[in-house]
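Some structures are shown below for you to check.
Since every read-out is calculated from the coordinates, none of them should be taken as a lab result. Please read these numbers as outputs of a predicted model, since none were measured by experiment. Cβ atoms are built from the backbone, for glycine too; each structure is taken alone.
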Structure 1
Amino acid sequence: MSTVAITPSLPQGIQIQSVSTKWIISRRDDLVWFIGSASISYLALGLMAVGFPITLIYLIWLVGVDGPHVIATVTRTYFDKQERKRLGWFLWIIVPLMVGGPVMVWFGQASLFYLFAVCWQHYHIAKQHFGFMMLWKAKNKERDPFDQKLDRWFLLSSTILPLALFVIKTRLEAFRPAVWLGGAATVAYVGFVVMYLAHQVKKFRMRLPMNTPKLLLLSVLVPLQWMAFLDAASLGPDGIVRAGIALGLFHSFQYHRLLWFHNKNRYSGPDASQRHGLAALFAKDFGHYLFLAIGLYMLLAILPQALFPAVEWIKAAIWGIPFTHYVLDSRIWRVRGDKELAAALQI
């Protein structure tokens, strides 16, 4: 595990013991994939702002990055013999999740369904960022109860509030209580940001350990969330596509790297094929993994829509695939109580 010494600047004559920062994979990998990949999202926002064809960016994001990250979950669930046994009937959750959308379309509630789908998608993205933050806190043994609560609420409010304000601006602007509530929440959030920053300054001045990866993540994530949703709100309800591209790129690159790190560690043992089945095959090299992720997504999501472009219920049913990804992810990444997962993530 890679470490880097972090020593705050102090008045002359004061010396402190350097604190070793621990990373999930390594300093380089974490900085490039889990933090630095936000630069791709900022680039996408910039390109869309200056008029670059959004269709091309959308296709690259959907087919090359986001869709494959959704399907890649099968490499450590449906394709893993041990996980199939552990999860059991829960893997059939995909059936009702694929039925819900068509039912709502049938009853004339397609708009409401897609709003729900997008909100769940962005909540899922927020939870993944929270998961990364908690991994860095676990690796660096940051266990102060006050810090735990402060970090939790700062990240969640910074990711969920921009989405809520987008919904109010584009769909509930005529409902005055919602507008007032959004304004009050924004004022409270600004106060919370000041409090959070003041707490970090206080920790630094007291020479307490600073969790560098966590703070770097927040420094790129929070502005990105606000920029993406403010831009989206200025374009009306359809602006959510631009926000989805920007925020989804960061999220998907993070997920691909973490999943590949997990799969290589978990499925590379001498008896991996006997214990895990197909999961071991697709962990042999990144080409196998990427071929499966892109190929399955093309087959299960892109091809049905290409063959039946005017059938609305098919489009709604396909949302069941990412819904399944969201639900499975909430179960398969719980490190506490899962020794094999902790070992694969080197915790």
Structure 2
Amino acid sequence: MDAGARSRLFLELDLTKDGKQTGFVRVPHSVHRSAYGWLPIPIACIKNGEGPRVLMMAGNHGDEWEGQLALGGLIRALDPSQVRGRVIILPSANFPAAQAGLRTSPIDDGNLNRSFPGDADGDVTRQIAFFIEHVLLPQCDYSIDLHSGGSSLMYIPSTLCRRDPDAAGMEKLLGMMRAFGAPLGWIGSALQGMDRTLTAASRRQGVISIGTELGGGGQVTPSVLKLAGEGVRRVLAHLGAYTGPVPATPPTRFLTMGGNDYYVYAPDGGVFEPLVELGDEVKRGQPAGRIHFHDTPWREPSVAHFERDGLVICKRVPGRSERGDCLFHLGTPYEA
């Protein structure tokens, strides 16, 4: 039996059928309230003959709203006559987390983007990861995973990918990122949890994949939602999967995102005071933020410092912080 056939999830759609279909991926969920119930993960498939096969996904983390709304808009607006090939849209991939407005699932505390390759017999989040990696991805050529900062972080809107050692493969990724048209595009070589993400799942299945980090702060802003909606259309057009109108593409500045020294973490628990803003250029050793001890206000604040030069691409939003919370991370100039 192949891996995909082992999935316990049931897909209501026929992915081989032309036209627009909407429905649910059913996740079996037997609980006290509902002995034979299932959890509904929304999904759409728009197909028109042969051509590129694209998976567009958001809600990998449930409190990241920008991509979820952008893909909902794409489902409503996309007409099969504008499509060449097939576009599968999974706007709220970890639906239990999205329904609760949380990064992780309230059912099993599962972080979907740290759960690949999944487990057909595992908890709910691992079953979802297994279905995506072993059922959906093998039927695709490309994947786009829309993230944002969620409830705890705010990003300069960015696209991202994992560095490909093959020059031709790297150029394909850069082409997709240029087409999206975010202000920043960053290339990671040591991103956290990389082997358990959708990016890693895509690579294992031979699928070319990019992601985004679009705003955040637990909110949706008009400018970022507009960028997300236009960006997904531009990428589909770039891949030859969309023939409808697309707006002009703004330029993207490319950066590298590396290892632990690109991050700044809270050295103590307390109230975070940022000392720099998004888009600032900073130097190694420069103070990044203070942690104030509101329970003992006569104590001097603890100071976090940057460990390298770089551009501030992300900062923490909530003031109350614990030791180990991410406060900032940086990007540095990209070198091919």
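Taking 2.8 as the value of distance in nm of label points 7 Å out along Cα→Cβ at positions 112 and 320 derived from one of the structures shown (1, 2), identify that structure. Value 2.8 for distance in nm of label points 7 Å out along Cα→Cβ at positions 112 and 320 corresponds to 2 out of 1, 2. With respect to mean count of other Cβ atoms within 10 Å over residues 104-111, the largest value across structures 1, 2 is given by 2. Comparing distance in nm of label points 7 Å out along Cα→Cβ at positions 288 and 312 across structures 1, 2, the highest value is found for 1. Here P(r) over Cα pairs in 5 Å bins from 0, in percent, for residues 88-271 alone was derived from just one of the structures 1, 2, and that gives 1, 8, 14, 20, 21, 18, 12, 4, 1, 0, 0; the source is 2.
Taking distance in nm of label points 7 Å out along Cα→Cβ at positions 96 and 224 as the criterion, the top-ranked structure out of 1, 2 is 1, with the highest value. So P(r) over Cα pairs in 20 Å bins from 0, in percent, computed for just one structure, reads 31, 56, 13, 0; which one of 1, 2 is that? Of the options listed, only 2 reproduces it. In this comparison of 1, 2, the computed figure 0.30 for FRET efficiency 1/(1 + (r/R0)^6) of positions 232 and 296 (r between Cβ atoms, R0 = 25 Å, to 0.05) is attributed to 1. Looking across 1, 2, the calculation of FRET efficiency 1/(1 + (r/R0)^6) of positions 80 and 280 (r between Cβ atoms, R0 = 30 Å, to 0.05) that yields 1.00 traces back to 1.
Looking across 1, 2, the calculation of helix-only ellipticity at 222 nm (-39500 (n - 2.57) for each DSSP H run of 4 or more, over all residues; to 500) that yields -21500 traces back to 1. Ranked by relative contact order in percent (Cα under 8 Å, 6 or more apart), structures 1, 2 are topped by 1, which has the highest value.
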